Structure P
Amino acid sequence: MAEPTIHNFHAHIYYDPSEVERARRLAAAAQDRFRVAVGHFHLRPVGPHPRGSCQLTVATAQFGDVAQWLALNRDGLTVFAHANTGDDLDDHTKHVIWFGPSEPLDLTIFS
């Protein structure tokens, strides 16, 4: 079986409503430092994510640098990062990295 190809990575910044401004600052700092696309700031759970989140899309070649930066600069926020191979279930369960405590995802959307 062929190894999947990673097209890019998503790094989801998780936050509660009281933390959204901190999340906005983190996303802006990441965008200033790296070539990342910043998505919408959702105040409620969307897709498999358990609470408010914002998605950063990171090129594969940049992910190592972005991951190192997030590890040191996440300001106490949890960041869920995963590869994008086209297999959504595996990408959200097997190809993942947590910065901060992990949280349960709602994987029922992938069935």
Structure Q
Amino acid sequence: MDDQKDDKTDDKTRIELEAATFRALVAHLRERTDVQNIDLMNLAGFCRNCLSKWYRAAAEEQGVALSDPEAREIVYGMPYDEWRKEHQKEASAEQKAAFAAAQPKH
């Protein structure tokens, strides 16, 4: 029985570490408004919108109703439309070309 308790403690610790890492990533992305979603997609294959979709999907798996706008606000720290008005810039031709070339990977 002690082994089972240790395994649960290990799972609990792992989940706490993963949650802390996610919070740090989201905080970092909120601070780095200069990094556009298209830059993230082109370099890493995911962006803030992907994170919000993954968050919503995880919520649904747990039986928690969460809309796309609510999930985006969790990731962006503000309503998505507000973030776009304040921080989103027009993508350059180079960014758009790189994104189009990478689409089969996404």
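Ranked by relative contact order in percent (Cα under 8 Å, 6 or more apart), structures P, Q are led by P, which has the greatest value. Given a value of -23500 for helix-only ellipticity at 222 nm (-39500 (n - 2.57) for each DSSP H run of 4 or more, over all residues; to 500), point me to the structure among P, Q it was derived from. The structure behind it is Q. If percent of Cα pairs over 15 Å apart is calculated from each of P, Q, which structure is the one that comes out at 71? Among P, Q, the structure yielding 71 for percent of Cα pairs over 15 Å apart is Q. Volume of the Cα convex hull per residue in Å³, for residues 29-76 alone was computed and gave 65; which structure, P, Q, did it come from? Computing volume of the Cα convex hull per residue in Å³, for residues 29-76 alone on every structure in P, Q gives 65 only for Q. Taking distance in nm of label points 7 Å out along Cα→Cβ at positions 21 and 61 as the criterion, the top structure among P, Q is P, with the largest value. To which of P, Q does the computed value 1.00 (FRET efficiency 1/(1 + (r/R0)^6) of positions 13 and 53 (r between Cβ atoms, R0 = 25 Å, to 0.05)) belong? Going through each structure in turn, the value belongs to P.
Any read-out appearing in this document is the output of simple, stated calculations on the displayed coordinates, not a laboratory observation. Values in this document were obtained by computation on a predicted structure and should not be read as measured data. Cβ atoms are built from the backbone, for glycine too; each structure is taken alone.
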